[in-house]
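Please find the structures below.
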Structure I
Amino acid sequence: MVDVERGVPGYAVTAFPIPKELDGTDGWSHEQWQSEFDRTGTNLRTFFASRDPLVVLARTAVRFLIGGGQAKKDLASEVRPLDQAEVEIAQAFVLMTPSPLKAAPTSPGNFVRYWALMSRHIHGFIRKQPKTSDDFDLTEAVRRKARLQTLYYRNLFTKDDCDKTLTGLLERLERQSETALGFRLSVLFRSMVQLSELIEQRFNTFAGNINDLMHSPDRKKILAAIAFFTASYPLAARAWRYGKNRYTNLEDLRNAGFQMSELAWPWVFSLDRPTLEQHFDSKIVDMLYRLSLAPGDLKDQNPEHIYLNNPIWRKPYLRLDNGNLFVALPHLIFSFPFAIMEGVMEGHKALERAYEDARADYLEEAVADLLTKAMPSATIYRGVVWDDPITGKTWENDVVALLGNFVFVLEAKSGQIKDAARRGGDLSLIKNFKELFVEPGEQGWRLQNYLDTQRQNAVLRLKSDGSLLDFKLDRPKVVYRYSVCFEHFTNLTSARYYLKELGLIKNATAWAPVISLGELQMIHRFLDTEISFQHYLTRRSTVDELIDFEGDEQDILSLYFTNGLCLDPAALEGQKVVFLESDAIVRGPKVPRTNRRTPEVLGVQLSPMWTEIVKELYLDANQRHRFDIVDTVLNQLPPALFDFERRVRRFRRGVPLEDNGDTAITRFAVGRRLFVVACHFAKVAPEPDEWQEFGRHIVGMFVDHDQMVECATFLFKRRSKDRTFDGVSFYRYGFGPKPYDLADSLSS
């Protein structure tokens, strides 16, 4: 029987919520959804053509900006928050509407019905895709999920991280972009960011007038707000032409004025050329206009294409007949920064080549910089090369971090997801998956195998100058592998489930978790102590060994904060966990601490004594196994450690030992690795040889050729002068399980 609460502590089972506008569609065939998609599409085209579409688009954008940032959505609500995709598709419908545009108002009730219609229409697009067979087809499921990702997933970075990343990347192209385009791409990007800030300022001005309208007791101030709205947009002035002297009651005046103000929202998003030229160079203004489309420009566009390849992802602005630029979605520069900038470069071959080189170099540098800040005790290398004695080939690993006896290998994959893959094209999906999300795992395993087999004979050097690197190989190393890219398919590629089912990997261990740069920045921001950052990296790569799951990095990081990734796979055997609205913990803002060496544990719950033990171990730079021991402790079930603390305190108070003797042992398996903590209670300290033999005996109890055993043994004396422990040792036995297909990858 499946026990989710035991398998994933802190979580519960819930049914998938069904939006209210989809009532009555349960069990529909794809033919019924095709019919519904066609019907709702016709109704939407009629809706936009028969009224002022800029008012519809502006009011839809406002509803998204006000409600779209909510952590959770009540899908059963009559008027729910909107997804960004709904606003993007609304803009595409405006572009499919021929000029001249109608100037008819839209009532509040019609807005509510329109938002429900748009949602139903988009659901129709996803659900109308015909099945290729009556049986379950995994490729079909992957195809559908890739389309959902393309349709809904936005914002690879936070706004600040996007600003930093794109600025840093594009500044590497200053000379090439100025030669090819006549301006610097970094200046264009910053101008588009500033343009979004101008729209935000206008939004605040508009909202301030609404506040005066609805709350000021001064009639003159209310009338001034009404005058602002009527001057803002012609349709609002027309709607108010008989209202000036009609309302004597202040409350009636407010309510009527508010209804009229709903028609004035286009002012917020509309900027004329003189205003733009006050803020930006004329070449940049020209480019902003070239990044726009006019109503009617998409009238001959195949309507099917706007969902998975919306032209506004590359040209985000509307160009109006009066020459104004309409910016309904100002933050598209943060949602599609690469697509927009790559569109500007298109056709300039030298610039495109320089951009590809800059992407690769910047990604490696950004990953190395994040690791340097997050793990100040680590040594970070870029471009580590070594020679395989079996094949004679020279292999390279992009970014390698050496922290104690841990080796973190992060392969920077700067390639792009192809448009065909985003639309669910089978061949492109498989090719992209293999290049970006499978090969990095094989690269990491090559290094793991090299260190395991060559040990102290391994020779590693820097690619840049050939200098030799000292990995302190007199002690066994554990390698953790990651693939870092600019973007990926999140729910599809954050876990190994779909890659394994598609046959792209033969064994889970030949794979590396895929993390985007924005997700690594998020982890760096929230896990702002070295001790927790490194522990997350050692455990994140093993989640797939414990459970099959579907979720993104926000879900897994939230899982870490909830239960420290303390999972029970036996309770979930045969099940796949799908995370739903479970990432609120890491959706809010977070200013990371500057001192990453603060010995604070995040996510894992420890008793007071073990908190002090971990702190003492971490601060002891002379303890060569400090990270090994700390992680062994952090990988135990919290209740077991709480019980150990109780027994230590009783023993030091003179209470006789319990029936189970002078040694307490707990263990926790993470995939094929077993973490053991043993506590030995003694009146006097054993001799060094005796203590060493004790640790070896504990390890020997758990030796299994299919497992790596990591064992920390602690000594607690009866009459101790130490608040924590009186002795500690660490033993590691065995190597990580080798994937059976590793030989193929080594010779490929």
Structure II
Amino acid sequence: MPRGWIVTVVAVALAASAVAPAAAQRRGLDDPIDPARVLASIDRAVSYLKRQQKPSGGWDDGVANPGGISSLATLALLEAGIEPDDSTVSKGLEYIRRFPPEKTYVVALQTMALQAATPRRDRLQIEKNARWLEKAQAKDGEFSGGWSYSEARGMADPSNSQFAVLGLYAAQEAGVKIDPEVWRRAGAYWRKRQNRDGSWHYTSSDRASGSMTCAGVGAMVIIGMAAGEADATVDDNGAVLCCQPQKEDESVERGLAWLGRNFAVRGNPVGRKISENWHYYYLYALERAGRLTAQRFIDQHDWYREGTEYLVREQDPLTDAWRGGVSEPDATITTSFSLLFLAKGRRPVVMAKAKAPEGEDLRAWAQHRRDAAHLVAAAETAWDLPMTWQAIDASKANVEDLSMAPVLYASGAAATAGLTAQGKKLRDYIDKGGFVFVESPCDSGRSASRADIERLVVAMFPEPDYRLRQIEPSHPLWRMERLVRPDSPYVGSLWGVEYGCRTCVVFCDRDLSCYWELDAKPRAGDYPDDVKRRIDDARTVGLNVLAYASNREPRGKEQQFVEQATRLEFDAAGQRGLIEIAKLRHAGGCNDAPGALANLLRAASESDAKLSVAPTPVEVAADDPALPLRHFAFTHGRRDFRLSAEERAALGEYLTNGGTLLADAICASSEFQKAFRREVAAALPGARFEQIPADDPLLSPAFGGYDVRLVSIRDPQPTADDQPLAARTRRRAPVLEGIQIDGRWAVVFSPYDLSCALEQHEAVQCRGYSKEDAARIGLNVLLYSINQ
């Protein structure tokens, strides 16, 4: 598990936290939650736990489960991104290592903490713990498959049993082989104890509760993953059998349905009431149930958002802890549970899997139920970043819901048809940086055909310019993360739609999901070599798509708070005094990044300056009489072009009379750089481009903008033909050229890319700025032009 992935920098909307209070007032909220506040809450919880550590390296464990609370606190700090070599965590790990396996809670939590921190170093202890948990499981009788407090046989209970399952799964993730019978018995234990309404209880005399139902849901998902259950198999002859669905286990769906009917975050739902008993224990289990089942919503409840809003508001402002009721008097425990909810629950969603329309069964969109989970697990390992995925119904989701994931994935004809019905919504999603990825599973009537995909493309792009074309061998998708083997069966199987700076739709006409499904740790090592190669090929294609679409930087789920807290009605109707921007037309690709200027205008309206900017630019030629009516113009391109004599003269007059032109070379195109400099020089005879110095007021907050004297610039690195693409990002002064007229910058030109970044696509093969710095540079030039 990597560390340092939680940072206290909000990197999505410019000055989001400053805008949030005003936005909240419009929405009638007195206490808005934004990403900075969520991350600050996590930092405060970390500080509290660090302050509670004893000189011994542990925490106050009490006498019942020595080492248990210390293991829980250490685990919470690790999941919050604190490195194993941090002094607090390091001392905590040394402390918990001293406890031999004797108590179920302690053994499970100790195993989870060691696996999260130093699995290689502690492999022997992790394996010893796993053997103890296997031995401690009840093997027969009424409680077969469950665990009690210790190895001594007694009445097993679901609380000990869920932690035992968590500990065993952590051991398996560390490479320890677990007896399959352990998982079989554990699954039978949980199924036997599920109530008819889908819930679980602690004992038969207790009422059903949210805490135990979340425990049951999480345990059943983990058991299925750990046992290697799959909808694809390899027979004894080494033949791959795709779309071989196992008998569906409805226990998880029934449990989620009960949680949806009884959903709460301000307490633990017990029966039809909300109880303060085991409230924070329940929230930790709720996070696990929601994340493991890949649910953004439980029923209609956004579980992470609602739980986070509750926790952030309830955190003690003086101590930074959370205080439980009578059943949870220890603030170290409640704060650890809260921190685990906030930190693990915010894991970035790198992929959303599209559900089929209502009325279709699960097999209509999930013939391989664990395909996305296994691909995302591979990405976690490749990028050293904890991530997750979610299933989503595009017909019920809005664009912001879709935008939580950089990739929207559909498998099969029914799911593809469902997306086709949402064509306009998907176009908006793509305009905000989204990416649609479709594959055709199996060779069955449920596969998506080329005609199905073409209908989807037309629904998203009515313009005939955007149609499926075969992905060229030089495209980054063939080597973005890993090189696709020249003899891979997927060579020639990818089709895409080019839109703006990027490919935004990819269709694979060969089955990928079957081999993602097979890519499960418990079974993968047993396959024949040719099957392993095919799995690796499919994994490589999937990883390349995820890396290309997300730039390996998916957003944490707390970023939804800024999306919803600062959203403005971007509508010019009825407004006066709007700033209208001109978009300069030419033949060098002036519309090759169609979303760039729209996103810049949106950022302007949401910035601290609160500019009243018309959301739609006025497209004009250089000699259009409408150009002089707008004091700010923007253009970009990637090809050579020439203006007419009339256009050159009109552009020169516009700039001389006070107009400002901002331009950039899309993807740092040298062809456009040469053409732009030539045409502007012809429009302004005698003028010359000069480097804008790093200390120029244009690059400072002097005009109400941002300090961009240092920015992040992405620099592609040379690689061999058989190596993945690579880029290095450096902090340095921006590379901007300009022409001054009467002491003001009339032309500002970036030979490095701004537009692709503004389209939310930082292409690894393009020299250019980060998304945030591209927006800040653009806003600074706009504010500079207004204040001249």
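Every read-out reported here was derived from the displayed coordinates using simple, explicitly stated rules and does not represent laboratory data. Quick caveat: nothing in here was measured; it's all calculated off a predicted structure. Cβ atoms are built from the backbone, for glycine too; each structure is taken alone.
A few points about this structure:
- Structure responsible for -12500, with helix-only ellipticity at 222 nm (-39500 (n - 2.57) for each DSSP H run of 4 or more, over all residues; to 500) calculated and labels I, II on offer: II
- When distance in nm of label points 7 Å out along Cα→Cβ at positions 177 and 641 is calculated for each of structures I, II, structure II comes out greatest.
- Origin of the value 50, 30, 23, where semi-axes √(5λ) of the Cα gyration tensor in Å was derived from one of I, II: II
- Entry that produces 5.5 once distance in nm of label points 7 Å out along Cα→Cβ at positions 65 and 713 is calculated, selected from I, II: II
- Computed 19.2 for Kirkwood radius over Cα pairs in Å, for residues 481-616 alone - originating structure among I, II: II
- Which entry (I, II) yields the derived value 8.1 for distance in nm of label points 7 Å out along Cα→Cβ at positions 193 and 657: II
- Parent structure of the calculated result 3.3, given that distance in nm of label points 7 Å out along Cα→Cβ at positions 289 and 433 is the read-out and I, II the choices: II
- Per mean count of other Cβ atoms within 10 Å over residues 49-56, the highest-valued of structures I, II: I
- Entry that produces 4.0 once distance in nm of label points 7 Å out along Cα→Cβ at positions 145 and 625 is calculated, selected from I, II: I
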